[in-house]
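Next up, some structures in structure tokens.
FYI, it's all coordinate maths here, none of it is from the lab. A quick note: this is a predicted structure, and the numbers were derived from the prediction, not measured. Cβ atoms are built from the backbone, for glycine too; each structure is taken alone.
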Structure I
Amino acid sequence: MDFVMDYKKIILITGGAGFIGSHVVRKMINKYPEYLIVNLDKLTYAGNLNNLKDVENKSNYKFENIDINNEDAIQILFEKYLFDGVIHLAAESHVDRSISNPSEFITTNVIGTLNLLNACRKNWKSFENKCFYHISTDEVYGSLGETGFFYETTSYDPRSPYSASKASSDHLVRAYGHTYSLPIKISNCSNNYGSHQFPEKLIPLIINNIQNKKPLPIYGKGENVRDWLWVEDHANAIDLIFQKGRFGETYNIGGHNEWKNIDLVNLLCDIMDNRLSNPKGESRKLITYVKDRAGHDLRYAIDASKIQKELGFIPSVSFEEGLANTIDWYLNNKEWLDNVTSGSYQNYYHQNYN
């Protein structure tokens, strides 16, 4: 297509209609008008084009409704756009669903990644100025005790079908880098929070349930610890790694921000009570302890000193500021929340892209 010649680079972002992906797509579109950004998304329940309504008419943006498991469609896409880089975020990502349906996670996260790697090998006649950047999770490292951190050199020890599928895809990407000299980069990030997150995940689930006066389910005793990073800071880190990170390297991305689940939920309750003018302690009454998740990892914590030293990445907001921004966004965008929980956002896609 002639129009691809008008751009300095053509970048494929997979999973770009999802939570993290939409923030990356928006950042790349706005920051690099000289790039053509192609968003590939299957539009599963967690993929939502409403996440990108503010940029959908930008001249340097294209959307492709494709499943990364469709090898032939991926090949046609690469022939159409002549990509210079791939930022690969498309994945099944919810641990609970991976426990009930592991096959779907293996197919998408492993075979889908393989299809993209093979398309790069086949279509990139030269690897000069090319980049395959794979975004992964800290869950591949397993579980920590009360002390210690995950480093880029930490041995993999996945504990769920989800983390095993991501560990497998990480290994595939590294193998292609070693065997075929494919120019690869990998990052493993801690838990993200922020706007546009599907409310199966903890923070938007709690916000949504408090608004609707529904129980707030807490696994076990709520003592599991996670490191939280604002999603827009993750998008900034992804941009840094894509532009300046070293090929063949892994970068851990974290917020230096550990919270026990129960402490986080209590904080959310208190902020929500303030925002909704509820009596103090009202939302905490909704907390309900439920049977713990099978194989629930106790603690994740990232040592992010490598990306800080090499690329200068530091989270831009405090957790308190980021959490307040997140809560305000959900309270001010109730229609978005209602749409994603009802599935009506799919009608938006069919009306506008079919």
Structure II
Amino acid sequence: MTRKTILNDTHRALGAKMVDFGGWDMPIHYGSQIEEHHQVRRDAGMFDVSHMTVVDLRGAGVRPFLRQLLANSVEKLHKPGKALYTCMLDAQGGVIDDLIVYYQSEAWFRLVVNAATRDKDLAWITAQAAPFGVEVVERPELSMIAVQGPTARERVIGLLAADDAARVGKLGKFSAAGLAGTRFGDLFVARTGYTGEDGYEIVVPEAHAVSLWNALLEAGVKPAGLGARDTLRLEAGMNLYGQDMDETVTPYEAALGWTVALDEGRAFNGREVLERQQRDGVPRQMIGLVMDEKGVLRHGQKVLTAHGEGEILSGTFSPTLGKAIAFARVPAGDLAGGVRVDIRGREVPVRVVKFPFVRDGVAL
């Protein structure tokens, strides 16, 4: 059965076009995906991301457990609220999911994992946690609203009491603060996002989610759907689980080597495979593409290089650049000989570029 967030009726009242996304009834847009994209790049937009899964890990063994579970190192986390982006791997180094982990205390870490992978993630985390005596608690009573864009932070801060506004205003990137007893209940405000813009992801009690959404509307933040979220994240060079990576791909093959910490003495799932790939190289590489000709790059299109064939992973028309952009996975090797994409039988030349394509509203 399709699941709904507490904001479902609110989206419909705003004229949203709803679609199935990973078993959830979610807004794809509220009239114009491109206008919503530009709204986030130029001002502030908000997304209902309550389908994401919040998981609290509690117990004395949480840190040792996360040292084994995650490819990145939780030894980087010692200040309450500090966050880390990482992948959770299987024994073969394949990506089970990508997630953010927040340090709350030595006996409490918080994870936010993807909606479409909820069931397998919870099963994997729970099984892995058992030997460490860690309690795994899903938090379905919490909703999440992402407010993103160059004016997003000031719009959110303007809704808070002075002390809370001061705390949130001082947050560095990839940090979070818990706010108790606000007019929207107890909030968890993180300076994170999935758009390449500044802003916050706000975890709010489900009972207060509609009032927070409406307050943001009144503050001038406009709603944006999953369509704009996808074009924004691709411009920002951010992977989408299930499309750009999955269990058949290691972080090094997904251009996520920067999330791997091979710190001495830490045995984490998949480490041996990653050490071998770091030493010997990977068979495939993920690259960024820009097409200067008219047209759109789409998932599944064949990519031709001097070393063999690959395929488009995520592809879209970039509203910010006015051109088609894509991630592709191709055989490892020098691409100086040029890259082409097969579009309905026609081989179209494309440029290989470093991503992100756009950051903080600026084409890179």
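Of note:
- Computed 63, 47, 39 for Cα extents along the principal axes in Å - originating structure among I, II: I
- Which entry (I, II) yields the derived value 0.35 for FRET efficiency 1/(1 + (r/R0)^6) of positions 86 and 294 (r between Cβ atoms, R0 = 35 Å, to 0.05): II
- Parent structure of the calculated result 17.2, 57, given that Rg and Dmax of the Cα atoms in Å, for residues 14-213 alone is the read-out and I, II the choices: I
- Here helix-only ellipticity at 222 nm (-39500 (n - 2.57) for each DSSP H run of 4 or more, over all residues; to 500) was derived from just one of the structures I, II, and that gives -6500; the source is II.
- Answer label among I, II for the case where mean count of other Cβ atoms within 10 Å over residues 150-157, calculated from the coordinates, equals 19.1: II
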